[in-house]
1. I, II: which one has helix-only ellipticity at 222 nm (-39500 (n - 2.57) for each DSSP H run of 4 or more, over all residues; to 500), as calculated, at -28000?
2. Thinking only about distance in nm of label points 7 Å out along Cα→Cβ at positions 129 and 249, which of I, II has the largest value?
3. From which structure (I, II) was mean count of other Cβ atoms within 10 Å over residues 225-232 calculated, if the value obtained is 14.5?
4. Suppose you compute Rg/Rh (Cα atoms, Kirkwood Rh) for every structure in I, II: which one lands on 1.04?
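No value in this document is a laboratory result; all are computed from the given coordinates. These numbers come from a predicted model, not from an experiment. Cβ atoms are built from the backbone, for glycine too; each structure is taken alone.
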Structure I
Amino acid sequence: MKIYNAAEAKQTILKRKALNRIEYSPLTIQRTEEFFGKGVTPPQAVEIILRSVEEDGDRAIFKWSKKLDHYENDQIVIPIPKLKTAWDQLPSHIQEAMQSAASRIRTFHELQPVNDWISEELGGKLGQRFSPIERIGVYVPGGTAPLPSSLLMSVIPAQVAGVKQIFIATPPEPAPSILAVAHLCGVDEIYQIGGAQAIAALAFGTDTVTRVDKIVGAGNLFVTLAKQQLFGVVGLDGLAGPTETMVIADQSANPAWVAADLLAQAEHDVQASAILLTTDPELASAVAEQIDSQMDLLSRKEIILASIENAGGIVLVESLDQAAELANAYGAEHLCLSVKNPEDLMSKINNAGGFFLGDYSFEVLGDYVAGSSHVMPTGGTALFASPLNVLDFVKISSVIALDRQTAKQLSATAVELAELENLTAHAAAARARLEAK
């Protein structure tokens, strides 16, 4: 793993790129042109898919599933009894692990304060009402490493929020583990549709697929581009980029554990980023050695090597204050503080999807069983976005119930402001109350 100084890192592994400025790999360009024609870019390919699903519905889904996923069947909906069968076929210890994780995730989100409120402090009654979104769609990736845990992390907060109907989309012929977790969560329907066509189907609805009000869940490049292009058509949780972990460590950290945590992140994807910031050159060298030795024992070594080469590295910083400054500017999805006083260091950092404090609060536990959702902001969006939570599945409505006296008092001000904006009808409506006997 390459070791950088802070200045070098700012120009390389810590430098963010906007989603619309990402350079697509030669393989991505080649595969896109194979399916869609010479000169067609990934965003243009996604636009083609979205338009076809909007216009042709199920027929378009069959077309793209066959062409892109090599799925010949015309069955979109997976029968609910099949979910129960998948659950029953799991070993009991796996069932118990899933149930334990689900329980912790549910309890964590039930603790989140989401309450209606009404106040009479400003005259009459003013407040907010929280209402659950009625229908949501959850995209669950398939790929080389199916993630049933992502289904848990997305569905349970929605259930806690009171969402009435939850629909799952996942690439064709999903892993039994995904079907089993869908049963455990009690989803309404599960569709075997992948990629941009899945996002389009949920956004527009078809004869088979129910149109939803909001779509959550990460996916590949085409899923992310589809969500970007459907902004305003349907509610979205955000645009997910490659997953990322940043570790800040001092001389008290265990180099073997730091290396293990970085490797756990790097194995997700060749574009995943695993970055260490440390004040200790000896720790930097020890972690680099540990990464080399531990990697040989791992099943996804090739992915890890590519991830480390593409986006990983170790950054030597002059102080923990400098590390905090770099971390705050970077806005990592996962920020692991393997330092002597992690809470003190956290107080200096505003931007992170999740803070993992100390050696025993490692990020893998957050991925599965700590309780918070592992669907977190990536690509620097932690500067303004949050992990998936109950608030993602509710709408806030303002409640305004002013009494006559308060309304008359406010009407004079409203008249002044309306006339300033030359909105005479506004002014007349306010003046009518002001002049009422």
Structure II
Amino acid sequence: MNAAWLRYLPAPLRERLDGRASVQAMIGNTGWLLFDRAVRTVVGIAVGAWVARYLGPAQFGELAYALAFVAIFQILAQLGLDSLVVRDIGADPGNARERLGTALRLRLVAGLACWGAAIGGMALLRPGDTGALLLVAIVAGSIVFQAADTVDLWFQSQTQSKRTVAAKSLAFALASALKVALVLWQAPLAAFAAVVMVEAALSALALVLVYRRYPAPGRWTWSATRGGDLLREAWPLLVSGLAVVLYMRVDQIMLRELVGEGELGIYSAALSLSTLWYFIPMAIYSSTAPAFSRLKLQSEAAYLEALARLFALMWALAGAVSIVMALSAGFLVDLLYGGAYRDAATVLAVHVFANIPVALGVAQSLWITNERRPQFALYRTLFGLLVNVALNLALIPRYGAIGAALATLIAQFCAAVLFNAFAAREILALQFLWLTKWTTASRP
């Protein structure tokens, strides 16, 4: 049967998609994810800008510092299992019970450990800074609740992300309303940190309720053997994910330490407009991952052709977003954040172009997962991290937030593109195949 939304498309598109259930499922799934992020973008930017105006650059920078620090432990608590669990269930749905149950228990234990580690880490990093310690302790509470995202892995494997969208959208709406109330009540900074944990708890509850209506066959089970196998395969992905978070967040931490919370507040305002577009490649990845796993088993040639098309799509989408955002940076910052954040416009115009390598890196993650080469992801991201830290040390003291934005942009391109020139030239060729075809077609 065709999807209900198909009848609203133009006739040529309907004919191309008619009877192609798997393609329709991917498009529909991506549509739900994009709709969710579009709503979150509009609401999140409006509410976030209001909160930033209320707090001012200094306090907004302190909150951003706590969020950046906790993000390191959030990725640790995920254990790098997500793509592996989705891959295994997509290839063999019969093993869903064991994979999901094992992943849930592992992530619960890791979440509790990481909550304590985040608090201890901040106490060591900034001894005597009770304000920063309080913010981290509150925000890090969300790590425990994120174990419920294991439910989302089931829906991803079945290309049914609309279930997750409904659950998380409700939690997001309630958290956004609470932020507005806190601004109106002139609440202290710690109250806004508490909203992060409240939203995580609400999201976990909503996911559990949705799963009860659309469960996987059978009861989830724990397998120590499977857990060990998953951890052995996942550790390079975990370290890779940690390296990704570090080179995406280390700029904020280093800005706070080298320049101050005010400059970090300016930088964070720009990031809220730049990084919000990262959801596009992630939504496409979530929707296409099961199909790529099946295609890899069916035909290597078709699998590589599909990967080349995905790279071309990422170039087009991310490139268009980057250009439009750079041209409108001044207008957007002034409209949303006001004069106190005016310097964020230049930062945004630079940082937004990191959307291109981020999108290419997300697309290549499909290749890394299906080729079972997690070590590649590790080496790629460690390379990017080293470049980013070195550039931050050189540029932040002299150029502040703009230097951090430039360092991130260069490091992202080094990790997503330049590294392939040494370690995976076949992927580098696929990343630029669209350019080869375009230049060939444009010749007289």
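1. Numbers: I: -14000; II: -28000.
Structure II accounts for this read-out.
2. Working: I: 5.3; II: 1.4.
Checked I, II; max of distance in nm of label points 7 Å out along Cα→Cβ at positions 129 and 249 sits with I.
3. Numbers: I: 18.9; II: 14.5.
Source structure for this number: II.
4. Working: I: 1.04; II: 0.95.
Only structure I yields this read-out.
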